[in-house]
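Values quoted throughout were computed directly from the atomic coordinates according to the rules given, and no laboratory measurement underlies them. This is a predicted model, so every value here is computed, not measured. Cβ atoms are built from the backbone, for glycine too; each structure is taken alone.
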Structure 1
Amino acid sequence: MTTIATILEGASQRDPSLPYAGAVTPQEAFELLQADPSVKLIDVRTNAERDWVGRVAVPDAQHGAVQWVTYPGGVPNPQFIEQLEAVASKDQVLLFLCRSGVRSRHSAKLATEHGYTKCYDILEGFEGDKDAAGHRKTVGGWCKAGLPWMGA
């Protein structure tokens, strides 16, 4: 039987050189969210991405939206840590999610640098990488894994 501790231990061992607690697959993230209502998904995509592409279907209490970059403009969010503090505590298990797994890594690193102790990147992100035709949601990510999400 997979437990929260087993998933988090595997996530920390996946790449011990990470500057944050670890990295989880989309399926592992879903299992953590299902098993423990205190686990929080931090969606670092832009508001436009969440509005136009969709978002993970989790209870509002387990969802935090903190843009890593702003839209429009694409500039780093200067209030990222302040906004994170408004939705999550420093000792909470935080699962960072972006489109394909790049911004979430940066977010987990920055949060760790600011005293958050249980930051995990969700590998592959919400939509995953592009396929040969340039489309997303077909190669990897939360959607490709068939996990619950709400469309735009």
Structure 2
Amino acid sequence: MDGYHLRGGCHCGALRIDIGLPRPPETYGPRACDCDFCRKHGAAYFSDPDGSLRVMVGDARFLGRYRQGSGIAECLLCTNCGVLLGVAYREDERLYAAINYRVVEGGVVFGEAQPVSPKTLTANEKVRRWKALWFADVALVGDSA
């Protein structure tokens, strides 16, 4: 993909990300979810349905998955160092995801964070929103991810 290439991962390196974006990172305003879980992690997510995301799992024992709220999507965490990598939703064989912008390395500058409140949406509204905003070209690769 032409455009912008970003890398990052959790603190201990067990989970790594490789992202392709069609636009400069500063044009993305991370979405700061107001749910208790995301607020306690200081998470704000960015994504682009026209971009790509690869999550490389060095050891599947460290890929934690946590469902909270409506339980439709799952938070992806490193069970070794505790970093919240992002959030994912699977529909049939397609995986959609958004990444916590704080795990991107290299001093990348993003736009200003925007507050969002997905807990005010119905389950169907959430799924429609995710499919419109999240990375749609997502792969989990590595040790039996």
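I have 14.0 for mean count of other Cβ atoms within 10 Å over residues 9-16, calculated from one of the structures 1, 2. Which structure is it?
It must be structure 1, since only it matches.
Using relative contact order in percent (Cα under 8 Å, 6 or more apart) as the calculated read-out, with 32 as its value, let me know the right label among 1, 2.
The read-out was computed on structure 2.
Tell me which of 1, 2 gives -9000 when you compute helix-only ellipticity at 222 nm (-39500 (n - 2.57) for each DSSP H run of 4 or more, over all residues; to 500).
Traced to structure 1.
Where does the value 14.0, 37 come from, among 1, 2, when Rg and Dmax of the Cα atoms in Å is the thing being computed?
Here the read-out was taken from 2.
Among the shown structures 1, 2, from which was the value 2.5 of distance in nm of label points 7 Å out along Cα→Cβ at positions 25 and 129 calculated?
The read-out comes from structure 2.
When Rg/Rh (Cα atoms, Kirkwood Rh), for residues 17-64 alone is computed for each of 1, 2, which one produces 1.04?
The structure behind it is 2.
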